[in-house]
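Down below are the structures I want you to see.
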Structure I
Amino acid sequence: MKLINLPEEYKPALEILGKRLGTDAIDLGVEYSPSEEIIVSFDGKIGAIKCSKKHHFARALGLFVQNYKKNGGKPFKKTEKADFETLSCMLCVSSYARHTLDSLKEFAEYMALFGFNQMLMYMEDMYEIPGRPFFGYMRGRYTYAELKELDDYAYDLGIEVVACMQTLGHLFHYLQWPEANGIKENAMVLEPENENTYKFVEEMIINSSAPFRSKRIHIGCDETHGLGMGSYFKKHGYKEPLELFVGHVNRVAEICKKHGLKPMMWSDMFIAFSSKTYNNYDKEAVISDEIKALVNPEIDLVFWHYGQFLDCDAPLIDKHVELNGRAPIFAGGVRIWQSALCDNIFSEKATRVSLPVCKEKGVKEVVITVWCYNRTIYQTCLLELARYGEFCYNDDDLGTRDYFEFITGASYDAFMMMSNFNYLYETDEQKAAASYWNDTQGRRFYECDIMQNVVEKNMQECAYSGYHRRNADWFRPLCETESEWTYLYRFCRALFEHMAVKFEIVENLTPAYKRGDREMLKKIADELLPEYIKWNDESCELHMYHKDKYLYPYAAGTESSYGAKRQRALGAIRRIKKYLSGELSTLVELDEEKLMHPGNGPEVFV
């Protein structure tokens, strides 16, 4: 495929993305011309790509190749228009084993093809600060050279990389070390009004932003719980948390300005301070003149909402306009933080509610957050990135399936089916009832202990063994395919098989014990628990394949969790067999009457 009249600044993107799209195999001339819209077309003889921005060219290139191949060389024309100035993805590289540089580059390629033009690198302590050896210690922190190389690569694709860090809360990983003793308020939060704190904050701002071209920076400042109640209170006594918070934010803004940086920050604390119930999604929150006066107009506010309350976007965007006179940056979320697999069913629901409201309210910048918690297979977020792109360039997301499958080579249906690991989504009614507050059910059921099971009663009432087995059977044919995603389909099958056996054990273990059914107890010890171990081990093997390919070898908790499951299952076999042989007269874990788990509170994870 030969591009005619292509501007020099677009050629690096063509070289990078052309390899992924296979443009060398297309014998065709394609003429570039500028346009405010994205237009790709073919008249039967020559192709055309029209756009005016580098990231629009990346998306247009993907759309052209997709439509050319889909139409078998027949004429076509497709037009899109960007509804937002900035389409951003925040990728968390701080809460899990960090991504390799190659995997970050690959992720940037997907972002570019979906039409994104900004990557927020959420790092916390995952970069170097000279003179602070414990900052990012044994966490796989990135070097300046690595981050600079990522910035150069993303720049060629039309993507601005922005440092996203924390300047008040969420700093547990560093504050746990004695090196930080003189600057911490509590285990998570920095001490305000402490000059050593602001020396440290300046070091963070300088070193996190230095590798990147961007003059924007995200300073965090969300969920600063306990502010003013720790070391500050011991030294100075009580001071209103809002006053401390605003004073700190303004000091950080001054540091940013000193270094030529334009800050943005999470806005939740301002809404919470305006709410009688300290609820940052309170539609009735009153934005007082006092609060308005405290908001620094030089800081862009980022309103994060991941679908907690699907009717709150419009009123809360209005409240942000009250706060500082302009629409906020909106940040939605891929529902990926609750387990290894993304809940794309709920993510789809939240996106379809929020983005149209953002368009209606005149929001100019939108973000989709990818919080890689709980040993996430982070690529399962790609489907929702594709959907975000479709919504941002079209009136709907109807083209998501075809474009996602073309760009990734993955199965749209498989990525949607993964959601079933997190919640019961077997019928259209259950999918329609998808709620943010269902997010922990699958994780709790997966991670609970076999013998000391705090969600046993919930699992017995659900009786999902058949449900999980049907999901495992659905993935079985995909496990025989050959693609870069086969390991993921096999991983999904192994997880569902593991859960099917686990439910069968839980549905029968305590009832059999209480009615004296020794035959069932023997079956659990001799057959079901060994099968449970088998699927746990296969899940681990496939998860480690992902980790070895895409991540650096940190976050040992991944292997440890699988090892704990195996050892606890072996322990259950041992204890059940001792009971059956008469060596134990009772299984005390099973004697205790189980209660329904309320959904929040203590959990036994192994």
Structure II
Amino acid sequence: MLKAMRKNVKKLKPSLWLVVAAFIIAIFAVWGGGGRLEIGGEKPLIIVGEKKIYSQDYILALRRQIESWQSQVKGLNRNLIEQLGLPQRVLQELIQQNLLLEIAKDLRIEVTDEEVRDRIMSLPVFQREGRFIGFEEYRRILELNRMSVTEFEASLKQDLLLSKVAQLLTANAIVREIDAWENYKKNNDKARLEYLVMEKNKVNLEAIPTSEDLQSFFAKNQARYELPEKRQGYLIFLPLSELKKEIAINEAEIEKYYEDNKEQFREPESIRVSRIYLPFTAENKEAILNQAKSLLDRLKQGEDFAALAREFSKDDKAAQGGDWGEWEWRQLSPDEQRQIEKLEKNQDIMVELAEGVSLLRVTERRESRIRPLTEVRNQIKSSLEDQKAREIGINRLNRLRKEAKKEKSLEIAASKLGYKGEIFGPIKEGEAIADKDQAGFISKALFNLKEKEMSEVIQTFDGLAICELTKILPAHQATLDEVRSEVEKDWLEAKKKEKAREKLEQLRPILEKSSDWEKIAKENNLEFKTVNEHKRDQYLSLIGDSQPYDELIFSLPLSQVSEPVEYDGGYAIFRVLERKEASRDDFLKNLKEEMNNLLTVKRNLLLSSFLSKFQEEKKVKLNTQEIQKINNEILARFER
């Protein structure tokens, strides 16, 4: 599931253009009342020009983002939240929104009360049969969603202001018909293909490089071995595991936390889906539809769905009995998703699509529920222990910092107060420190210091730290001796890749004569993949983004075997079985829509570029330690 989520994260990220109108979309997805985290103090979390953003703004935005993902992913946990980078995305969106507000102030752009009123009356949620529902009903809807009229209208006014600024900044974006046509082809050219992959990791290579081999390889690739700046420091680290030994959480505290924060333990509705997919062409459409109807009858008579999916389905989930899990089915077409939402458990339905037909079944459906205290007691206890342990650690390290400033040395202060310190490094920026900081927070802090300067308290997932910069080693071109082990590894990787290419090259004559590539793959320890409907820039299993290979895929003569093509993990060979090119007539019928879609993309890019430059000019300041503390507080609730 994680791989599928990773490859679709770009689709799920709100674009910059949508960020300026995101409030209305999320307005009725508030986390829920009670239990607001009391983190931070009077100091702002983020400073954008003259605008100051405090902890609660960030906490609420992060909670909304996490809740949005919870509605899509069952069992969302801390590890997955971090891998998806949700805190970083929320932080960047807050910065972007406030940059736009600063621009609005500089340009004296405003929104009138009349504009707010017109916007409210045009929102579908406040209309019935094409008319505004009236003030009383409008207020009732807001109250049901725990929001006052004043709060809602202030947020809507800001939303309109952000939209105005974005439109002004991107007013120069233009789209020509030829640009829209190229974009339409990118989105509508399709190919049915198969490919074989020889992964370098599956190549057995016992060769040992000689000194001459390494010297030759290093000389040809010397540019890749420039060593970055490294730094050395003195570190005091307090492990959370030790601090927690001083903490005792009683049952009353656990129960109070649960009662104050019940909504955070709500599990969203869970739906698991199975699918049989049968693609058709104009020539065989009627026969395929008849086959689908026959399969639907067999399902209704009690035949095993998974067995029929393995035998007849033509999508990537056929081998798994057509199981699309609890999340991945949300990648299916809108028509299929709408039908799935209506289905009862074990109910089957046939859905005709533009180029195929689906048989769908909901195999599991569980209603939303709030997990009982018995299930989350340990989670709450751990969260409270973490919070209290961090408070103790922060207080101790702040006293140590005060003493270190007096002594003008962290090492002397640590010795005086009985803390055991250590020299660490040389280390690269962002490099992990084993058993202390796998995320690289300490090394990042070290690179923000001047020589002999001391950091603020640094929070990691495993504890709290203070460091002092003691030495800077500048970036330089590496010698072979400095990177010998890395060069040896790269030499072996290159040799394995070459063997992978040679293997596929030897198989090409056989592949050109065979229609059963799957059998050849099994006989030669290769991976065999098929794609029924490939579009440009799509993800290719095992290979990754298809952009570097799309020119080949959409130009290779049908049924012709390609040359071996290199990718990061090895080599691949392609064969295109069918290809459908975008229709110029269909494009012209939807010309206005296509040009508007591309215009939105261009505006996104233009706005992104403008905000990046403006962010540098405004010298955005972040309280990184407090941000990390908040992240730890919130993400601790999702530890499994």
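Taking distance in nm of label points 7 Å out along Cα→Cβ at positions 293 and 485 as the criterion, the top structure among I, II is II, with the largest value. Mean count of other Cβ atoms within 10 Å over residues 245-252 computed as 11.2: which structure among I, II? Going through each structure in turn, the value belongs to II. When distance in nm of label points 7 Å out along Cα→Cβ at positions 77 and 141 is calculated for each of the structures I, II, the largest result comes from I. Which of I, II yields 3, 15, 24, 25, 19, 10, 4, 1, 0 for P(r) over Cα pairs in 10 Å bins from 0, in percent, as computed? This value belongs to structure I. From I, II, which structure was relative contact order in percent (Cα under 8 Å, 6 or more apart) = 25 calculated on? So the calculation was done on II.
Taking Cα Rg over 2.2 N^0.38 Å, for residues 117-356 alone from the coordinates of each of I, II, which one would give 1.70? The structure behind it is II.
None of the figures in this text is laboratory data; all of them are computed from the coordinates on show. Just so it is clear, the model here is predicted, and its values are computed rather than measured. Cβ atoms are built from the backbone, for glycine too; each structure is taken alone.
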